[in-house]
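There are structures below to look over.
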Structure P
Amino acid sequence: MIGAGFAGLVAARQLVFMGFKVVILEGRTRPGGRVKTKKMSGDGVEAAADFGGSVLTGINGNPLGVLARQLGLPLHKVRDICPLYLPDGRSVDPEVDSRVEVSFNKLLERVCKLRQAMIEEVKSVDVPLGTALEAFRRVYKVAEDKEERMLLNWHLANLEYANATLMSNLSMAYWDQDDPYEMGGDHCFIPGGNETFVRALAEDLPIFYGRTVECVKYGSDGVAVSAGGMEFRGDMVLCTVPLGVLKKGDIEFIPELPQRKKDAIRRLGFGLLNKVAMLFPYNFWGGDIDTFGHLTEDLSMRGEFFLFYSYSSVSGGPLLVALVAGEAAIRFEMMSPVESVKRVLDILKDIFNPKGIVVPEPVQAVCTRWGKDHFAYGSYSYVAVGSSGDDYDILAESVGNGRVFFAGEATSKQYPATMHGAFLSGMREAANILRMAKRRSSIPDTSRSNTQEDDDLHKLFLKPDMAFGSFSALYDPKLNDLDSSSLLRVKIGGAGNLYLYALISKKRVIELSQVEGDENRMRILNRNFGVSLVGRKGLSGAAESLIGSIKLSRHNFDAVDNS
């Protein structure tokens, strides 16, 4: 598995349950990928802030809703009330707001009718959604008043937030192709953040952190994945990295991916959404709402702090999160965090000071930079001009005659850009991998002899010469000096019985046994000793010779076999 996000974790759990030996390679030092929860604290207050995926968008039929119930987690419905404020802090007139929202929805309906006519006449035509909406706005003279124009731009910013990109990038023809599959029901928060899901899904899985994958080689004999100076071999590989990483070309595929897939990667869009999370000494905005919005006169920056989420009811403390979408999300990454936080506070003061409410300085503030994150290069996918929902399906296709599989939200035509889309894609690919493994098992090969070798080695390690933590070792029975060879075995994770091996000296085995903790032992093994762990098939001739010697010297080998 490449990547320990939702897709990789779910697929790994499914495959381990079905009897596969699985290892997950993760470039970060944590699981979760674009789902990241961070504890913020100070001055006697604390809260859990979701910096990435945060809202369960529709709970009906949502597998994350089912998972929440299985884990005994309560769901907090995001309340529909969302008051909007003008730049000077005055509340938007509800009647004006309602009128503009109706006009905005009518513009979208007109675009839908236009695209249907265009698609029927000329199959290949596509234009930016923003261009079509602006043309209709001018023709039908919508929102010509200053306040109405600001309101319309707020709704456009909300659309840019939903799609993580500018209106000028969205395909008029297919931007909403997933609407028919949308999960119904309430939108919900998970109290304590979505890391609760991540911890549950990652539990006992064999995950190698800090292993950034550079190359994937695949062929008829299996796959070889290079990561952090080590090579991992397997029968198949599941790639769950974000579309942004595939677009950047950070992972080399040998042979190259089919042109059909490379074209889909190029056509699909991968957008940006950023957040400013602020923990305050107390809740000054009130506990009866979960969201409120802010309008701006600068139309090019309509997505800058246009929407605020209150997490007070679910995070454990007075937490407020400001969203940055569209063009503003791109510029935001060039601003200093200090300047960004100051701008948010100025907006909050404009809204609340006229009401006689003092806005305190935040106890702690964090600005996200998903575009500069080298393990993502953005937030989530969208249908760009010239793309379509079919490209999600192409991204989901396996390559190399069932050797390399793909999962993640950008491989989900029905549920792209969602956490549940990533989750379901992991389930889908686990099923596809099982199907391919069953198909291969009907082809005669030499796997039975390999299985026998694995069993014999496992029996030898039932009585190791030394064992500590997840490590155990067998010494050379012919030699007793410290420089003699030993076979080291390391159990990875708590499930699936995955073992890796290395040939090292007896002296180094003893040195490792005196180190506290498996993580420190692994660090010393890799960095200080320069030793790479390999699977059973990757053992050298010298290691195989040592195994043979140990077998011969064990007069009770058959007794162990029967015990």
Structure Q
Amino acid sequence: MSKTDRMFKFKIFSLFLLVGLGVNQGALFAVGFPVDIHTTLVDGILPPYNKLMPGDTLYILSGTRDFLLIRNFQGNSSKPVVFINKGGVVTIDTDHYFGISIQNCSFFRITGSGEPADFYGIEIKRVANGAGLGIGALSSDYEVDHVSIKDVSIAGLFAKTDPDCTYNTTRGKFTQFNTILHDNYIENAGNEGMYIGSTKYFGQTFSCNGKDTLLMPSLLDGVKIYNNTIKYSGWDGIQISSAYKNCQVYDNLILFDSQAEYSNQMSGIMLGGGSCCDCYNNYIADGKGGGIENHGLGGNRIFNNIIVNAGVTYAPNETATAKFKHGIFISDNSVLQDRSFYIENNTIIHPKSDGIRFSSSLSKNNVISSNVIINPGNFDVYQNGNTSFKGIDAYVMVTDKSASLQIKNNYFARNSLKAGMDTDYSLLANSPLIDAGYAAQPRIAFDFKYHPRSTNNPPDIGAYEYTALKETSPVPTNQALPMVYPNPVQTELAVKFLVSKISDVTLSVYNLLGTRLLVISQPGLQEGTYATKIDVQNLSPGIYLYSIKTGDGLFSGKFAKID
């Protein structure tokens, strides 16, 4: 049994089933152009692809192929160009310096959802000398989903346009809009799992016409990174920078990040310079890096995350500052004057160093509240070492005592048993965390499983809100999206969904690698709201994927099976 399997078996955790963006599959197949397995270049200005119109589809035919370069396709906001697998799984196995590269494309979607039998219908199996999937060269307004990327020597997925001496790609000349990455799987990336936006927020010097010139990278407006699984990244699991507004990172599963131990590139989630991203409902465990690092602009919230064993396996016997790894770390790297950081309702278990380390003096009116922090490694370092600190400082370490900061209603303990938490860190009936949180404004409406937080009483402390009814349905964020519960589940998974027009409905359950294990088909359903149940009692404990395909689109997410 692998280390990952053991973790799932003995430390099963609950991931809310975030439903993916609904996409009308019928519309995807209106007009199609095939891309056979021998094709390595698909160019929108060359025949036959120059006949393609916004809203058309390119079918990437199944089978094993070399690299694929896609460039010069332009859809529009209501009719994106779609690249989708057809006939089975598209497998890329290459010695090239990329698996798939997308250049100068806008309003498009690349998706591996073409065949319901395979959750990941596009598989970048191996890239010997580069990245798995790269999107750049003035590309904007796109969605990437249901793609599996493994064993690549650099990053799993790049999504950025770097500046150059043409000055067409610099800040003010180009903005990358609407970057949506969801339901993807990345394992064994040599560098970052996902590398989104430029890390050179303050500029990079190039030699342009023989003169050193400082070029400012483009910014990102509109980013959603959700429901991805990232395992064994060499550097950060997810790194996002220069995403200055409308950015969300949520519902991602990140395991064993930062295996290469590369300095300053070691975290589960890195919110880099120039970013302003709400970061919530992520599960980050057993990496060598810190859990979440925020070096951004401020004005964002970090909440409902579960962070377990951050950095514990990195230089375990070294306690020097250079070897610190924290549950959550906040810096002044690019913060705007008087912006605020809100760190609320996170569950942080046994980080190598501090639970939360706050190193921002430029921000104002910051709040650290309702977090549960268990057994930070620096407790003994501060308590018994040659420092000016006490053990309790390891829970929330504020490096500048002049910081404008409220620390409210957090729970600190050396042992998780005192906190009254179950093995998935949800709350037991006798937990002292119940109704003990701080009612920060605006209030957080939901918990890690999207169950509603109390509005009459103070919220509970930590990522979970206690509920005595384990089968309580989650808060519907959109009435048209399916609801799937309970989570975790023991025997039966309940599914509620809406059908707005007569259509066939297929419910599928997959393992974490995307192989379908269960399927229920319901043909010809009339308009209305439906409820059904899926028997999952024969599944082994672990994390599973699901998809629900209706005439209204394809929806997908994760759930946990427990004994």
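Every number in this text was worked out from the coordinates using simple rules, so none of it is lab data. Keep in mind the model is a prediction, meaning the values are calculated, not measured. Cβ atoms are built from the backbone, for glycine too; each structure is taken alone.
For which of the structures P, Q does the calculation of distance in nm of label points 7 Å out along Cα→Cβ at positions 118 and 462 return 7.1?
Details: P: 7.1; Q: 4.1.
Traced to structure P.
Determine which structure produced the value -11000 for helix-only ellipticity at 222 nm (-39500 (n - 2.57) for each DSSP H run of 4 or more, over all residues; to 500), calculated from the coordinates; the candidates are P, Q.
Structure P accounts for this read-out.
Supply the structure label, taken from P, Q, corresponding to relative contact order in percent (Cα under 8 Å, 6 or more apart) with the calculated value 10.
Q
For which of the structures P, Q does the calculation of distance in nm of label points 7 Å out along Cα→Cβ at positions 390 and 422 return 2.9?
Computed on structure P.
For which of the structures P, Q does the calculation of percent of Cα pairs over 40 Å apart return 35?
Value 35 for percent of Cα pairs over 40 Å apart corresponds to P out of P, Q.
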